[in-house]
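Next come the structures, one after another.
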Structure I
Amino acid sequence: MTPQDPLAALQPLRSPDPVAFWPLAPGWWILAALGCAALALLSWSLLRRYQRNRYRRLARAQLRAIEAAYHTDASVTDTLSAVNMLLKGVCLQVYPRREVAALSGTRWLQFLNGEFAVADSKQRFPEAIARAHAPDPGPIDIPDLLACADTWLRRHRGHA
């Protein structure tokens with residue numbers, strides 16, 4: 001008798017069926033639901049932030065209109081008064097009225113510059129903003145005032 005090779009009697013290996021991608025395992029469904037929930041939460045928070053900052057966009061548009069008026073024909077005192085009224089209006093809308101309504105002069109200037117300190121900015125409003133309603137507020141650099149106002153509108157922290 002001839003010894004037979006036992007390996008020759010083996011049948012060829014049968015490859016398994018390919019792994020199906022559908023239906024998904026429960027873990028993938030959970031991950032997809034968590035991803036959708038995170039995306040919905042992110043969208044909702046971004047929408048709320050956009051809506052809450054509407055006053056900033058409107059105020060910055062008004063500031064650009066004040067700047068355009070200054071470059072065409074407005075006087076320094078008119079521009080100073082308009083910027084001051086714009087900032088006061090924004091503050092009355094954002095901060096508690098009892099905190100802001102009575103501020104004027106140096107207390108108003110300190111309030112505005114205090115908000116710059118909160119925003120970690122090195123900019124400061126010129127002293128003339130404290131004398132905005134005086135007949136002669138003194139010398140003032142309007143481009144610097146407009147830049148300060150724009151930075152303040154972008155970076156202040158509201159309490160509302």
Structure II
Amino acid sequence: MNEINSSFARAEQVLPLLHIFLAILLISAQFCAIFCIRFYEKFSISIDKILNFIAFYEKIFFVLFGCLALSGIFMSRNSFIDPMINTIFVTKWVCAIFIFINFIYMHYEILLLKKALQNGDNNQNSDFLAIITKYFTPLNIVVCFICVYLGFVIKDIA
């Protein structure tokens with residue numbers, strides 16, 4: 001009688017897949033944010049819809065980033081013996097912290113946008129949105145790609 005081998009459900013095999021999937025979703029969410037906000041600006045859709053979308057994007061970012069960080073922590077539970085792998089791992093976490101700090105600054109810009117709207121200053125709307133969509137979100141995307149590359153380097157070395 002053949003026994004069923006349930007080794008396909010081990011965390012060592014599922015966590016890397018989940019981690020890569022979450023990284024893809026995080027990068028895709030940032031691309032969607034850029035394109036949707038630019039679409040709203042191009043067709044002069046009300047700023048309230050843009051703010052609703054940005055609030056939804058912030059929730060998605062926090063959930064995906066938190067899950068990505070947790071899966072990274074669980075995957076790296078074992079201490080790395082090779083100092084090169086340890087250095088790459090620390091660099092990856094520094095990049096992740098930079099992404100999070102950059103996102104906090106983007107949230108601050110969104111709060112400034114809301115404050116300007118409450119004061120009736122419609123001239124600065126495009127300035128705040130341009131800072132978010134042309135500078136900080138693409139910077140986050142580039143740093144995310146660097147983190148993905150470092151993840152593949154760790155996988156190849158380890």
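What follows draws every value from the coordinates through simple rules; no lab data is involved. Source: prediction; values computed, not measured. Cβ atoms are built from the backbone, for glycine too; each structure is taken alone.
Quick notes on this one:
- With respect to mean count of other Cβ atoms within 10 Å over residues 45-52, the largest value across structures I, II is given by II.
- Read-out relative contact order in percent (Cα under 8 Å, 6 or more apart), computed value 24, structure in I, II: I
- At a computed -28000 (helix-only ellipticity at 222 nm (-39500 (n - 2.57) for each DSSP H run of 4 or more, over all residues; to 500)), which of I, II: II
- Winner on FRET efficiency 1/(1 + (r/R0)^6) of positions 53 and 77 (r between Cβ atoms, R0 = 30 Å, to 0.05) once structures I, II are ranked, highest first: I
- Looking across I, II, the calculation of mean projected area of the Cα convex hull in nm² that yields 12.2 traces back to II.
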